[in-house]
Structure 1
Amino acid sequence: MNWHAVKAIYMFEINRAIRTIGQSIVSPVLSTSLYFIVFGAAIGSRINQIDGVDYGAFIVPGLIMLQLLTQSISNAAFGIYFPRFAGTIYEVLSAPVSAVEIVLGFVGAAATKSIMIGLIILATATLFVDFEIAHPIWMLLFLVLTGFTFSLLGFIIGIWADGFEQLQLVPLLVVTPLTFLGGTFYSIDMLPDFWRDVSLLNPVLYLVSGFRWAFYEASDVSIFVSLSMTLAFMAIAMTAIWWIFKTGWRIKP
């Protein structure tokens with residue numbers, strides 16, 4: 001393993017994030033604060049508790065997960081798309097660097113940035129609501145696994161995209177709606193039976209549910225089901241990336 005190459009790619013991406021720190025950090029924090037004001041205050045005044053948890057505290061894991069998913073995808077997608085757009089990706093591909101090292105550098109940096117944003121939002125939440133984390137190790141585990149998994153997905157999107165507009169297509173039209181419908185602001189036990197069954201087909205539900213269990217030991221599905229689904233998503237994404245490098249799809253002329 002060429003760790004020097006991994007570090008070079010990783011640090012380049014981290015330094016790029018530092019140069020755009022306002023866009024990378026301030027924007028997610030402001031949008032999350034608005035969610036707390038609108039949903040926590042307006043809706044929270046009408047919903048006292050869900051599963052024994054105050055509504056303002058109940059939505060904290062979901063809001064963190066919402067930003068974690070979108071930031072992971074966006075960071076990884078742009079990180080690999082820009083070298084393709086500028087043509088510098090061929091310098092990386094021609095260097096004595098393996099596909100695993102390339103993915104570790106790009107995806108590792110994207111996951112690091114998204115996890116940092118998740119932790120910053122967690123700290124921001126303490127300004128609005130009181131909450132405790134029942135299982136901090138499980139919380140960090142889901143945070144890292146989810147950040148890494150969706151950074152892998154973002155890496156795939158960055159290779160697939162033909163333009164900057166397509167980089168935002170999947171996060172805006174697919175991931176964000178699935179997150180809103182995945183129990184971010186409510187428990188699916190509040191839904192009619194039919195829509196509850198439909199919600200179980202939403203993969204984001206398992207991520208939000210497992211993450212919320214780490215906070216309050218309250219979830220819509222078993223913690224082990226959530227963990228298994230997260231690992232399954234990661235395996236699927238890694239398989240897709242392996243195929244991309246094996247075939248050279250959209251990364252080799």
Structure 2
Amino acid sequence: MAADRVAWRKARIGAITPVTPRVKSVRFMGLDGAHRAGQHVELRLTAPDGYQAQRSYSIASAPGDANGLELMIEGLSGGEVSSYFADVAEVGDEVELRGPIGGSFVWSPEDGGPVLLIGGGSGVVPLLSMLRARAETGSEAPMLLIYSVREAAEAILREELEARARDEPGFDLTLLTTRAGATAGRRIDRVMIETALDHIGKPRHVFVCGGNAFVGTVSDLLVDAGVKPGVIRTERFGG
């Protein structure tokens with residue numbers, strides 16, 4: 001659905017929780033309507049002088065989550081919206097929100113699997129919504145997540161992801177740390193993609209989310225490994 005066809009509405013902050021040194025979970029309460037796993041919303045802030053700033057954020061929560069719609073907001077130097085949530089926002093504050101938005105980068109349990117998820121940094125957020133949707137509905141669709149971060153401390157909801165990989169049959173996690181630990185210096189490569197495909201089988205759906213360069217490189221590797229381009233769905237951000 002086009003963003004200009006979605007009305008702005010007030011959203012009240014219900015909870016703010018740090019999840020990494022730079023990322024906070026922000027829950028919004030009292031919103032009507034469901035989203036599909038993989039969709040995003042736009043937030044808009046208005047200053048006293050009328051100046052407005054807005055930014056898009058992927059939804060982390062599963063559709064219908066009774067605890068409210070959850071976003072993961074990373075504090076960025078000079079970020080007009082992210083700085084507000086990093087330094088100013090408090091529970092009970094209201095901001096403007098519109099959405100959910102997006103109809104191609106989405107997965108529902110009835111879509112089935114196998115599903116290969118590949119995220120870089122905060123690109124894991126919409127993929128987390130898909131994992132949560134799978135668990136909430138009891139779906140048995142095979143899923144594998146390859147999650148690339150610079151170091152373990154930057155992995156969003158690492159403990160939850162590791163617990164799901166341990167406790168939920170059919171879900172597997174590969175956490176790649178590129179600047180620290182045993183995998184320092186390694187990035188997602190053809191061997192990793194082929195290993196993932198050998199493990200999960202021919203994927204019905206592939207979702208890749210991250211920075212522009214990350215998504216481009218991973219998409220090329222997938223196609224080189226024999227995944228049909230029409231199976232691959234991508235979301236990009238940054239330079």
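Annotations
- Set 1, 2, criterion distance in nm of label points 7 Å out along Cα→Cβ at positions 46 and 102: the highest-scoring structure is 1.
- Taking mean count of other Cβ atoms within 10 Å over residues 78-85 as the criterion, the largest value within structures 1, 2 is that of 1.
- Read-out helix-only ellipticity at 222 nm (-39500 (n - 2.57) for each DSSP H run of 4 or more, over all residues; to 500), computed value -21500, structure in 1, 2: 1
- When distance in nm of label points 7 Å out along Cα→Cβ at positions 30 and 142 is calculated for each of the structures 1, 2, the largest result comes from 2.
- Here relative contact order in percent (Cα under 8 Å, 6 or more apart) was derived from just one of the structures 1, 2, and that gives 19; the source is 2.
- Among candidates 1, 2, the computation of log10 I(q)/I(0) by the Debye sum over Cα atoms at q = 0.11, 0.16, 0.20 Å⁻¹, for residues 54-173 alone that gave -0.41, -0.85, -1.24 used structure 2.
Only the coordinates and a few stated rules stand behind these numbers; no lab work does. Keep in mind that this is a model prediction, so the values were computed, not measured. Cβ atoms are built from the backbone, for glycine too; each structure is taken alone.
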